[in-house]
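J.: Given below, in the form of structure tokens, are the structures.
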Structure I
């Protein structure tokens, strides 16, 4: 009799274990109409994690995660924000928690973005406030060895697309971006010190979006610097206004007359530092500018984004007059243009 009871008990345990194993290997939750997100705070225990996952419909019941934990007692579950877009087994979910396979956000930083632009992008993703990012970017320590004169990280926050988690701090984002700058700078294989090159490249980046023009723009600025002619670079005027928190969306006469050190309409030479974060092509252009006799350039009127380059003031004046005529015509009312 005892033997029969024992066999029955063993069979029941085996059946229960098989049933548990079956359940643990079945997809949990769902169907999901959209991705669901679960935030697991640092220090949260397995029991609470199981409750949260069950509440959010990621697993069917808390005991399932606890069962896997009992089978893997030494595994360490990591904090962070996790996204779930489709049903998965409890084993798969547990493995994600062990790997720290948290949700990643794409931080897109286009070439020519300045630290104000990047701060806005960081805040828009909910990673940090723009004030927090600007505070982190105001610390030049990550590039002190490259640029002892740096007062912030402008110019060294390399433009690219970065994948970061919700837990990535503003300081960590700055470190990731400056590390990428170091990688690119090393690839450029130059003995030049970065500061003047990065500053020049930032002007080139802001002045033209046409790749083929970058070395020519750099050549124009090199010629003007050599002759002691003011660079008269509009983006520096805008940057000066941004630093003083008074940029109004376009350049006014008061901006051109502003004596701020970054305003190259009032001061000769390069501005005190970069005005944006240039990409690799602009850095190469600054390192290897075209050998040209041009001293001036103005936007073309064909909408291409390109520029007309001129070696003399007379030719430049004609190009400027053509640009202003086209600008005036474009601004005229449609009815007047049809007459």
Structure II
């Protein structure tokens, strides 16, 4: 009877415009009916760090919100312990402020001091943002990749007053591709040929002429090879130049190249057959613009140049440019093969 009396009093107060706070439920946090995942299928290339930022549209939902992957399973409904149980150590930059990676580090030790080791699953969703993260520095041999249908998972989204589940999101990764540019088939993970050609390498040639006839050399006359060498420590990068018979061209002929600033590497060794650096992988180390990258920081940018006399006795600087990324630790060699004839150098 007391509760009925109080309710009647409150109703009367509302009708008359008088507030009645005591006993009324307070407004609870809510999730907007229109809130949804803008991205529901994630298909990164394995072997490299991947982040899908802001895949969730909050609408008018009350913030903050929390995200949690639930019921991760293979497409056929079987459990996926390779994603839910296996934990791997990965390198993570310690800070994004002062002291973060800049590209001005002068040793491997200085770079390493800016990273720490954390333990992570290969596939994760950040609790506070819903960002999807796939870690590249892990063993992916157990992961189902395309053309397999991959994985299905649900997401629990909640705030202090509500919970909602979003069902049947997809994780369908591609097989590892260790470098870019590449000529791999994304479905099979197999290279279509040993070398990159003009259609896939993206190299640029400026003022290159052919030694045999002084005619302009085209990019179609240069193949690019990525070779992963065996027997080393897994922390070197070597550049070579090869003539039509695959014999080494002396890199010192590229006499306008800034060898010390070519890549973010150390202990540079320039010989008559190659130039080698001690480096840390991946290359580039972080997706930021540095002295050694393109404008977006997505690829390392190298340029090899030399000076020669051009028509009429005027000096000409020739250059070969190449942008690339290597995601897999190793002792890598990049070789430029002039498959028809060598370039004409200053002393030709």
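J.: Identify the structure, out of I, II, from whose coordinates FRET efficiency 1/(1 + (r/R0)^6) of positions 52 and 300 (r between Cβ atoms, R0 = 30 Å, to 0.05) was calculated to give 0.00. If you can, show how the numbers build up before the last one.
T.: On the way: I: 0.00; II: 0.80.
Derived from the structure labelled I.
J.: Can I ask one more? Thinking only about distance in nm of label points 7 Å out along Cα→Cβ at positions 148 and 260, which of I, II has the largest value? Walk me through the intermediate numbers first.
T.: Numbers: I: 2.9; II: 5.0.
Going through I, II one by one, distance in nm of label points 7 Å out along Cα→Cβ at positions 148 and 260 is largest in II.
J.: Out of I, II, which structure matches 11.2 when mean count of other Cβ atoms within 10 Å over residues 228-235 is calculated?
T.: Numbers: I: 16.5; II: 11.2.
It was calculated from structure II.
J.: Can you tell which of I, II yields 13 when relative contact order in percent (Cα under 8 Å, 6 or more apart) is derived from it?
T.: Details: I: 13; II: 17.
This value belongs to structure I.
J.: Assign the value 15.8, calculated as Kirkwood radius over Cα pairs in Å, for residues 84-163 alone, to the correct structure from I, II.
T.: Values: I: 14.9; II: 15.8.
Answer by label: II.
J.: Kindly point out which one of I, II the value 28.8, 110 was derived from, the read-out being Rg and Dmax of the Cα atoms in Å.
T.: Values: I: 29.9, 115; II: 28.8, 110.
For Rg and Dmax of the Cα atoms in Å, the value 28.8, 110 is produced by structure II.
J.: Of the structures labelled I, II, which one yields 3.7 when distance in nm of label points 7 Å out along Cα→Cβ at positions 60 and 92 is computed from its coordinates?
T.: Details: I: 1.5; II: 3.7.
Working through the options, I get structure II.
J.: Could I ask something else about it? Computing helix-only ellipticity at 222 nm (-39500 (n - 2.57) for each DSSP H run of 4 or more, over all residues; to 500) gives -2000 for which of I, II? Walk me through the intermediate numbers first.
T.: Details: I: -15000; II: -2000.
So the calculation was done on II.
Read-outs throughout are calculated quantities, based only on the coordinates presented, and are distinct from any laboratory measurement. Because the structure is predicted, anything quoted here is derived from the model rather than measured. Cβ atoms are built from the backbone, for glycine too; each structure is taken alone.
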